[in-house]
Structures are given as C-alpha cells and as structure tokens.
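Please go over the structures that come below.
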Structure 1
C-alpha cells in the first residue's frame, strides 16, 4: 500500500511538471529593490554631441546649447540581429556606418539608444538616459529608446520571455524616474505620432518603414504596465 502511494505521488509530480507554463508578465521592480542596470557606454564624445546638436537644428528647428531632453515617450525596438556584440558594435561609433545609405542623407550621426536588452534579459545602459539618441525619426527629442537583441531577419517577434520581463521592469523604472513620460510605443508605430505635438521632423521626405517590435509585443507591454496609464500611439488612418 505504501509503495503504491509513493508511486502515485511520483506520477502526479511528473504530470504537474509537464503542465508547467510560463510565468505571467508582471512588474518585478520595487522601490526598495532598484532595477539592475549595467553601464556599457557607447562612444559619445564631442564629435557625436556636435552632430546631435546639428541634427536637432536641421530636423527639429531648434538651436540648443546641450543635448539633454525631457523624456515623454518610451520607444521599444529590436536590433534585427541575434548577436549582442554585433549589435553593440553597430551603436558604438560616433559616425554612421557606410551601409546605412537609407538614412545617411539626413545625417552622418550614428544611430543609438539609451538602453540595450540582451537575450537573457540583462539591461545595459549605453548613454545618459536624458541625452538625445538617434533611434526614431521625428521623436528623438522627447524619447528614450530601448533596443532588444533579436528580430532575426527583421521579420518576426522572437524576443525572449526574459526580454519581455526586462522591458516591463524598465518601463516601470523609467516612468517612476521621469513622470513626464506620457507615451509607450513600438518603433513600427512612429509615423502614427505625426498627429501629436511631439512630432518635430521638418523633412517631409525623411521616413523609413519599420516592423519592430510588432503588435503582439506592444500589446503585452501595455497590458503589463496598464496601471501606469501610458498612451499608445494614435490609431493609423
């Protein structure tokens, strides 16, 4: 009888393990337990700062003495490359790579983002959070960019569960630190922001087509951060 009971318990345990599902996405960041962020600076010297000021003047019609911003938008991206090292090396130089002919005419300022999230969910800060990064047309001057390693081939959402959780925690962190943040959008939604007062792009011909990080990912992010009451991008017409 005792052996039968032990066998039954073993079978039940095995069955329960097979039925395990992914943990729900929730905020795990608490005020008493600050979010772990690793600083991994890209090259942001006098040359990049100068080019950023010129970009602001040319594309946004503003003459500025520094490149500090008041964050009002969080923009989520993917790198379209599965390699952390390759993605980081893309963002590191001050000048744009020669293969970026699609945006080179607008400026030789290299693309960048304030944060880069690895496949295992580790969050890296690449530059000061309140400095302007070139990561989204028309909205750089009021946005913080979060790049996620993934989106292989720039075709589908293959971001990991760990990255999803890291993005949620980062959104909570940023909103708590910068109450001025009003919007949470995906890079693929950036043109829908043209109807808002935050859109500044002067060049009507400067637009690119983006697919990252996709509707499913953004739906998950908004659902998990609902209590922050962050606006989504206006509906496309």
Structure 2
C-alpha cells in the first residue's frame, strides 16, 4: 500500500504491532528504486499477507522520510512492534531481499506446507490438523464442487464466515444445483438481462442474478455494469 505522512502512524506504526511491515522509501526520479521496488513487491507478496509492504514517496511525504533519518534511497526498513528491527540502503538483488523478508515472516507450519501442496489428500490432512483453516477448506470445497460433490462442499463451507471466497463458491454450488453451473460466457449476458426484469419482485431471481455474476472472470468490467443495472431495477 502507498503510505503518506497522514497515514504513517496508522499504516506503519500501529499495523506493525499486528504483523511485520516492510517500508520501501523511494522517489520517481530514483533509478535504483525502480529496479528494487518490483522485487520487494514480489517477495513480500509471496508471504500471503504475513508481511505487509508500505511504500513511501519521499518527495511527497517528507515527514515520514525524516522519521527514518534517510540519507539515501532506495532505503528499506523492517518494522515490528513499532520499532525498526532491520534495514538496508541500495538496490539489493532478489535473493538478498528474500533473505531480508524471510527473517520477518513467521516460519511455515506443517499446515501451511500441506496447503501449498494443494492436492486433495494434503488439504484433507491440513483440515484434520486445523478444522477451522479457511484457506484449506475453501480450496478443498472448490475441488469438490468442480467434480459435482456438492453436499460435501456445502457442508465444508458452512464452517467458515461469509468471506468473498466462501460466498463465491457457495454461489457456484447453488448454480450447479439449478443446472446453471455450466453457462458459457456468450450465454451469460443473455441470462442476466432476462433476469433483470424479475429482480425487483422475485427473491429467487435476485439470488440467481448475483450468483451468475460470479461466473465472469475476475476483474471483468461487465460485473460492475450489471451490478449498476441490478441496483437501478431495485431502487
């Protein structure tokens, strides 16, 4: 995330009390910054949220830069519990960045390793060890849904809060029960358009309309387009 002078206390200091924060101090004119930033983004991203990346443009946010007493950029700081625990200056190679971030990320557990394996036996084993592990449960439920084992997939998802991923697979399960789980992309717009005339007064039509939206590829602009049409029909 991009951090400013105004959000520094919340997004760096306070957040670092929950999980480690890597602060990347950079500027648009800095050539080494442009080579280092994508490496840091990649490596921190691989921690799957166990470490957070905070990027600070020192030109626009002098107070945040001053807090670190920066002498040169790129400069990278590791923050835990509100304190700097490690740092480096300059465009480090990927392996060095990986080592730097690796010291911050909590060690992988047996369950983490089983989930990374990602096959059905390993996911079931992960759930035996941690029945409430949502990552393992969602991945297994998706496998079960894909091969038509809807009852088991649905029972598994009932363990978890209604997160975006859980809701998405529940929608796919309902569509499969309705016989609409295999709708092709070129049919999808027609089905949604047909349902628009019913959504105001028909709860089942509303439910199926929203479920069908999950069949669009992630980031497809048609999702927002149809959501606006849906809202206009309701209100």
Structure 3
C-alpha cells in the first residue's frame, strides 16, 4: 500500500478515503477539479500527499495526472475510482441525451480513463489494487433512475471484466455498492430521511482500505454491498 491514486478526492467520500490511506501511511495522489477544493477537503499537500487537477472525462488529462503521481512517488500501487455523479427524476423515455451522457461520462468514462492510465504501470510492476464505486441501485432498475442505475451497473460489469483480465497478473479489481451515503448534500436533499440506515463515509473508506490491502489478495471481481 505505497501509493494510492484517488479520484473525486474533494468530495465527502473521496476525502474520507484519502484520510484513511493517509492514516495507514500510504502516499496519496488526490485528484479533483481544483487545488483549492482539494486542500479544503484534505488538508495541505505534503511529503506523502500531492494534488493533481484533472478532467476525468478527458483521457489525456487523466494520463498527465497519473504520470505526475508516478514521477513523484515511483509508481501507482492502488487506484480508487471515487468520482461519480447522481441524478434522478425522469423516466427512461423522457431522459434527455445530455443527462444520459453526463452520467455515463461521470460514472463510466472517468473510470475507463483512469484504468487506461494506471493499469499499464501496474502490469509493468508488481501488480496492484483497483476499487470502483458502483451503487446498491445498480442491482435493479428503479423508477425515474434509469440512467443512473444503468451507468452504475456498467461499473459492476467493467469490474468483473477487468478482474477476469487482470487477476492472473497480480491485479485485484473489485467494487463496492454503497447505499445512501451520509453526506451534507444527501442530508440537504433528504431532510426527513432515516439517516440511521445510511452508511458513513468513514465506514465505506474502511472497506476500500481493506480491499487495497494485502489481506484482500484473494478477493477478485467482487461487488460488495455496504449499507
């Protein structure tokens, strides 16, 4: 667990994951859209923590961030694809192309760009760990959430495909399926919800930390519910 590349590190879950790896002694490459937000969420850059500004929808931008992290720390040992997006409210037949494309860009294209940039280095080195964020909503289609459910189901299928492709080369690929995460945005959007049934970002970060540890070396292609 030497160097971990974390996308969406300025968000509630991403910053919790960054803190968990920092506490475990890992080097972290924290990726977001601007340095100020990363610093506000994760604290200042330091000897074991660097910031990388990237547009995850742009392959060249992601490759540059990965290259900077590998140059700074030697190699990328773990990839946590935390960045993503959520939208609901329209039935499938009324979902605009723009919303469909945005969710697939945020939840699928960002993942594909990250693994395209990170995996070659893992193949040249001593393997690695990849953890993706799917969703409990990916296990079935839900009314007025078709585009979101479909994009997160693709995350599970890509996790399974990558695991089948890479497990023989020392790379573990898994994903987690969180329920509703207890974040400020979700509290504002659902003020009357029973938050006792939500998952804390720190609890989810513990699962992700475990999946990137040597103790999880026998876990491949799993989609782990976290509620």
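Throughout, read-outs are computed from the coordinates displayed, never taken from laboratory work. Keep in mind that this is a model prediction, so the values were computed, not measured. Cβ atoms are built from the backbone, for glycine too; each structure is taken alone.
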At a computed 1.7 (distance in nm of label points 7 Å out along Cα→Cβ at positions 116 and 148), which of 1, 2, 3: 1
Relative contact order in percent (Cα under 8 Å, 6 or more apart) - highest-scoring structure of 1, 2, 3: 1
Identity of the structure behind -15500 (criterion: helix-only ellipticity at 222 nm (-39500 (n - 2.57) for each DSSP H run of 4 or more, over all residues; to 500), calculated), options 1, 2, 3: 2
Source structure (of 1, 2, 3) for Rg and Dmax of the Cα atoms in Å, computed value 20.6, 84: 1
